[in-house]
Structure P
Amino acid sequence: MQLNTTMAVNRISDEIWEIPVSEKPGMLVPARIYATKQILTAMDSGVFEQVTNVACLPGIRRYALCMPDGHWGYGFPIGGVAAFDPREGIISPGGVGYDINCGMRLLRTDLTLADVQPKLDALMTELFRKVPAGVGSKGFVRLTRQEFDEVLRKGARWCIERGYGWSEDLQRIEERGCIAGADPSKVSPHAVERGIGQLGTLGSGNHYLEVQVAANDRIFDPATAAKLGITGHDQIVVMVHCGSRGFGHQVASDYLKVFEKAMKRYGISVKDQQLACAPFRSPEGQDYFTAMNCAANSAFANRQVITHRIREAFATVFGRSAEELGMHIIYDVAHNIAKVERYEEGDLVVHRKGATRAFGPGSPELPDLYRETGQPVICGGSMETGSYLLIGTDRAMHETFGSTMHGSGRTMSRAQAKRSVRGDQLQQRMAARGIIVKAVSMSGLAEEAGFAYKNISEVVETVDLAGITKKVAELRPIGNIKG
């Protein structure tokens, strides 16, 4: 097996591969990669370098992990997971990402493809009008600084209190849409300036709003699907992928500079400056943690306002209220975040960078609605290939700190994708396949072509076979909005 690394990579199972601590000076724990042979051989060299760099960070426990969607990222690989002892370990913005609480939300409806197909173009036009997309886009919610501080403290709850959603929504969001301990005084004025007008906006890059179909023949676990609200029969669902926008980006930028200086004071050295960090319990570490929680809450609020606008758009096009259309949230989950969670070793600071929480059945953090099934996991594919709904497992709790993949993962740079296809050609090609795409930028659309990503089905099959997540349903796209 020819890999893009000279390091020894040992087979633990057909889906788990381990790089031992002997392969790089300074490694404190082994590095583990979840992948099939085919996915592993295609992984870029940056994954092997970065996951082993993470394994050298102070206070790391068990393993540095990378999921099958793994590819080169900033500091951690995308798809990276690592847990640190809160007393001896660190916190690192490179293990969270610039787009703090970039995450996924999935809504169900009672509509079918037959209901939506005749009005699909009108629906996508209305969604494109209601949900601003693209670089620098602004939302319809106008906030004072005091009100924005409340958003940062309360997250999605602030939105519900102002009529941008239903009270039941909070039960279907990770942490009920609000992470405790957010302190707006720890974010810079520049971060506030960048974020205060962006509530209810998609942004650009790989963020999207997608109308999808759940067909009967692509439901793998009908009983669990029904408990999650997926009944098949060409049922229409809506998926949203976005995060904290410019606000989270600025929080990350601000604290990377703080941590570069702090490392000298604490005598910390790292293999890569992109892994700049500080002891979790240090003043700098706690300041970043509370600022990161602000950004996470802003992302929950952002997706909540987008949900409100999606419901409005559907109601306008179909002439019935969102309640009558059965537009309930299935779940909302973060995939760029660091959180304190309890495992066998006690409390750990778990970093997930392009990786999704996947808590198993019985987890006390889950709402009663999903205590029996395990946590819904939303895995977004490319806009050409479809996405998946899965559930977390007990095995994930023991092996991967309750974590799994978050998407398909890129195999091609954005620049290379743009050289390979024109956006308008891609748009026409997708229209011929019955997928209507509304995009702010044609060059941005070209960056997200399906061939620039891994095979989503193989990525999902990997975690299913490994037992850390179980497939529930595949969701096929029929309409997409891109920034």
Structure Q
Amino acid sequence: MDLLNDNSSLDNKTIDKLKYDLVRDGLVTYDDIERALELACAQNTNIGQVLINTQMIDEAVLMKFLEEKLHTPCVDLENYSIDKKCLSLISYQDALLFKILPLFIIEDTLTIAMADPMDLFSIDKIMKITGKNIDPVIASEKSILKKINEYYDVKSKVEDINIDNSKSYNWLDELHNDDLSQEHIQALFRAILKQAIAQDIHELYFEKTDEGLSVNFKKTNEIVQTGIIPSLLISSFIQSLKLLCNLDPNVFEIPQLGKLNFTVDNCELTASVSAFPTINGERILIKIYHPPLPIDKLNISQAKIDLIKNALEKPGVILICGASLSGKTHLIYSILSNLIPKSKNVMALESIAKYRIKNIAQCELNENIGFNLDKAMRFIEFQSPDIIYFEGITTKEGLDFFTSLTFKNKTLITEFLAENMDDLRRKFEFSEFTMFKSVISCLVFIHNKESIEVFNKDALDKYLF
């Protein structure tokens, strides 16, 4: 398919009209335009913004080009003060839908910032909505979306959820295909969360399909598609979800990680939210974490608890194993909350701190500012920790480093994915784990909520390794 001539793929009338001028002026290549069109279609965004985000063209250069070709002023919204009275003329939903920002009004003419000033369909719609003549000026899509979320009063909290166990919930009951109001979008997301909590779902994700945005629940190893959010609602839904999770709603070409707190039956829950770019658009995954329970409420005998407590008093690795969604992180939080000796200096390295734990220095890794696991490894010893919790082993270098810490009298707590004991034995047969296995002082294997095994070093050497 020749994307340069496939107008149905284009979101931006302005770039459609001027794409050949961009190439003739030497600002981009034909290949650049084709790649940008593919990304724009996949990400449901403005092709001009894709050209900027992928650094195929500088934003200032593109804005100047459009200004000269269209004889239309270009506005830098970062240094522009709008007349806030104009916000009442265009709702948040319409501003987001048409990707426009009202700037000021003189008599019957409303001046708006648009990324696509040749989109006559949108201009006609805005004229009908406002009853005003429309005078468009040019601004980048990213700056428009940023200012929309700054100027409009958008709710940034999920309303409290209450579960009636005698009822069944289906978020599709909340779906109204043509309702773009912010209240409806947030009620829709709340209904999805409510159904997930009621069904004891800890992981769900949203993925763009040809039909719309699919809503998928994962329980154990089974994935169930629970319904489709229509295409008309996708942009507003994703924007609202990102705002709730403190993610940048204007960024969709790089991964982002955020956190969401909400209350269910007067109990505060935490969820990690991961946005990841794909060729079909962003895939957003939510993992829900419940507050840690006291260790004696987890169906672990006192004898097994004593084995864990003994391991916390000596150098070595305490390894928590189990299948996906088995409750490994929940158990670790219970250990950190209940069993750590008060005399110990404890640090936790996490992508997301699920819950605050007293007397523990919890550190959130942040790739955006360069605070990744590699940097944490190089500097954490300067904090003189006695016990360190870190999320799963991801690299050979990380495995070797944390193994070496046990020779410096450190106690480590981490988790490892294994479907069952045979799966664990098979994985640990790889040579990379030889040294690591030798420093494991305690292994906890979660088969299910009713069956949790605890092995000390002697039992490991006899039965497993």
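The table that follows gives values for the structure above.
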{"item": "If mean count of other Cβ atoms within 10 Å over residues 189-196 is computed and equals 21.6, the structure in P, Q", "result": "Q"}
{"item": "Source structure (of P, Q) for mean projected area of the Cα convex hull in nm², computed value 20.4", "result": "P"}
{"item": "Per distance in nm of label points 7 Å out along Cα→Cβ at positions 317 and 429, the highest-valued of structures P, Q", "result": "P"}
{"item": "Read-out P(r) over Cα pairs in 10 Å bins from 0, in percent, for residues 245-348 alone, computed value 12, 31, 26, 16, 11, 4, 0, structure in P, Q", "result": "P"}
{"item": "At a computed 5.3 (distance in nm of label points 7 Å out along Cα→Cβ at positions 21 and 445), which of P, Q", "result": "P"}
{"item": "Structure with the greatest value (metric relative contact order in percent (Cα under 8 Å, 6 or more apart), set P, Q)", "result": "P"}
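Computed from the coordinates by the stated procedures, all read-outs in this text should not be read as laboratory data. Keep in mind that what you see is a predicted model, and the values were worked out from it rather than measured. Cβ atoms are built from the backbone, for glycine too; each structure is taken alone.
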